[in-house]
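Some structures to go through are shown next.
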Structure P
Amino acid sequence: MARAVRAGGRIILEDDSHDICRLWPEPPGFGLLWRCYIRTYDRAANDPLVGHRLVSLLHQAGAASQRNTWLFFGACAGQPDVLAAYVDNLARILLGVRQPILDVGEVDAAFFDDCMTSLRAWAQRPDAALWYAISWAEGRLPPQ
């Protein structure tokens, strides 16, 4: 990106920080299942916490950091359609990497399936709340 931007130009980076996902009250087993999901990233030579490093990546590319923040997403039981959409997305993500999660070796298929059932049941609770954050950073290349 730094090579494609003109001198003085702006670079925006955005990526997940997978450790910033919270469900309250947490469904049984979800914390362990989510940690196993995060482990699938490093096993595939990816960084599940790359969002925390965006300012460093800008600096390494020769850009001066200008600002950074988190983009927060959330929903609660008072937003049933929004919460249902978030939970459906979360469930589809986890189901899509079911085998890599099992390959981590910390949970078995029954545990995984029970967690998915708990997640779906949790979404029906009147006190369910979900938060997720995506890291965002802006940098500028030096003028020439």
Structure Q
Amino acid sequence: MTDTPVDILLVEDNPNDVELTLHALKNACNITHICVVRDGVEALDFTFCTGVYSQRNPQHQPRLILMDLKLPRIDGLQVLRRLKNDPLTQAIPVVALTSSSDPHDVAETYNLGVNSYIVKPVDFDEFIHVARLLGSYWLQVNHLPGG
């Protein structure tokens, strides 16, 4: 396992959405350092350098986490709660990129500290457009603490 700094941690269990998101981000924003994890446990292991990621340098946190809410093992709300309650990870921007437009999900994620809530577009071109905008804004326009 390499210990390269990661621009984006993509937390997504749907292989089609992973492929579309990676395609859009790599082509539009020239982003090459993207790590994909498939569930909430892997997301927490990555950010807190535990499990299979125990050798990862905790100083190399992702600049952005794009996360689905409906995840296996541990859902996105539980992951978000843990990330935003820990000083090591609370400043990492987290964008919910999910199929849920449920007002309860939207309210709960904002209450837990999500930085943005995006409902995944169903249309292919619109999905690509949204993913490109996300990458451009969060990695090229937005300024993070210490950066």
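Please treat every number below as a calculation from the coordinates, not as lab data. Just so you know, these numbers come straight off a predicted model, no measurement behind them. Cβ atoms are built from the backbone, for glycine too; each structure is taken alone.
When relative contact order in percent (Cα under 8 Å, 6 or more apart) is calculated for each of the structures P, Q, the largest result comes from P.
So mean count of other Cβ atoms within 10 Å over residues 9-16, computed for just one structure, reads 15.6; which one of P, Q is that? Only structure P yields this read-out.
From which structure (P, Q) was P(r) over Cα pairs in 10 Å bins from 0, in percent, for residues 57-104 alone calculated, if the value obtained is 24, 52, 21, 2?
Values: P: 20, 24, 23, 29, 4; Q: 24, 52, 21, 2.
For P(r) over Cα pairs in 10 Å bins from 0, in percent, for residues 57-104 alone, the value 24, 52, 21, 2 is produced by structure Q.
So log10 I(q)/I(0) by the Debye sum over Cα atoms at q = 0.14, 0.18 Å⁻¹, computed for just one structure, reads -0.75, -1.00; which one of P, Q is that? Going through each structure in turn, the value belongs to P.
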